[in-house]
Structures are given as structure tokens and as C-alpha cells.
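The data blocks that follow each hold one structure.
What follows draws every value from the coordinates through simple rules; no lab data is involved. These figures come from a predicted structure and were not determined experimentally. Cβ atoms are built from the backbone, for glycine too; each structure is taken alone.
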Structure P
Amino acid sequence: MQTQAAKLSNKGNIAIPKEIIARHRWKIGQELELIDTEEGIFLKAVPAFKPTQLDEVAGILHCTGKAISLEEMEEAVRKGAQERK
């Protein structure tokens, strides 16, 4: 864990150091949750999507193409992984 200092502006803003933003992969506009603890304030990124269960989202994406086999899917994944290397 790394500790860095930040100053509170007269408007109540703080600037988070670039290194911390990069390490957490935060983007401009990232919503942060502030958790007030006995030891101080804890910042936590708010997830872009609320947690869901499979039964809540199953069937949400509709496929208009022909169905493919498991083998075809696995081959496509292998090919994609090789292309990323």
C-alpha cells in the first residue's frame, strides 16, 4: 500500500495523484464511493453495473444469426487469444 498526500481545496475538492488513478484504471467521470471509517475516509470505485444473478440476465441478448457449436466457439476463442499475443 502506498501513501500519498492531497490538499483539500476551498470548494472541498481533492486531486487524486495520476499514479493512483492509473493503478486503479479510473477514467474521467469515475464515480467513487466515500466510506467514512474510524481511521479516515476510504475511496472505492462504484461498479459501472449493479451486481446481477444469471437468472436476471439470461436471454437478454438476442442472437439473430445461426447457432454455432461449442467446438466452433472454442475455436473462435483460441483464434482470438492468438491474435492478442
Structure Q
Amino acid sequence: MLKLPVANKVKGERIEGLYNWDSNMKLRSSYENPEIKDAYANFLEKPLGHIAHELLHTTYVDRSGDLGARKDVTPETCPTSPKFKKPE
């Protein structure tokens, strides 16, 4: 398997940065957020309730076909892909 030390280093630094950022956050969980508590108390009624479900839950629709074919992005041109071929 092809090793990508630069990509792995960047990925590791990104993970470390996110963990550090998260650990320094004042509010780490949405249920602790006073604005979220207020929204439920005054409008959404209760977690998993009908109004909350209607307004907060989404559905996924794959629209990647709308973008058209991207011939420039292939496993061979993506540096994080095991099939990546370094330009000569």
C-alpha cells in the first residue's frame, strides 16, 4: 500500500487541532446551550417532539449527478487515494 506521509501528517495535525479546539469550548454539548434550552422551552416543546422533528430533521438527496462528470478528479489524481500517481 502506498504511504502518504505528508497527507497523514496534515490529517493528524487537523485531528489534534479539532480535539484541542473542542476541549477548550465553554459549551461542549448542545443540550447545555442556553439558547437551545430556550428554543425548546418557548417553541420546539420537547426533544424528539413533532415540531422539533419537522423543523430540525433533514433528508439526504444525492445531487452529485447535477454537477456533471468531473474528469479531472479521479483516484489517480487525488493525493490521498492509494491509486494516486505522482506527476512526473
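Out of P, Q, which structure matches -11000 when helix-only ellipticity at 222 nm (-39500 (n - 2.57) for each DSSP H run of 4 or more, over all residues; to 500) is calculated?
Only one of P, Q returns -11000 for helix-only ellipticity at 222 nm (-39500 (n - 2.57) for each DSSP H run of 4 or more, over all residues; to 500), namely Q.
Ranked on relative contact order in percent (Cα under 8 Å, 6 or more apart), which label among P, Q comes first with the largest value?
Values: P: 12; Q: 29.
Evaluating relative contact order in percent (Cα under 8 Å, 6 or more apart) on every structure, the highest lands on Q.
To which of P, Q does the computed value -0.77, -1.22, -1.27, -1.31 (log10 I(q)/I(0) by the Debye sum over Cα atoms at q = 0.13, 0.22, 0.23, 0.24 Å⁻¹) belong?
P
When FRET efficiency 1/(1 + (r/R0)^6) of positions 20 and 44 (r between Cβ atoms, R0 = 30 Å, to 0.05) is calculated for each of the structures P, Q, which structure yields the highest value?
Once FRET efficiency 1/(1 + (r/R0)^6) of positions 20 and 44 (r between Cβ atoms, R0 = 30 Å, to 0.05) is worked out for each structure, P has the highest.
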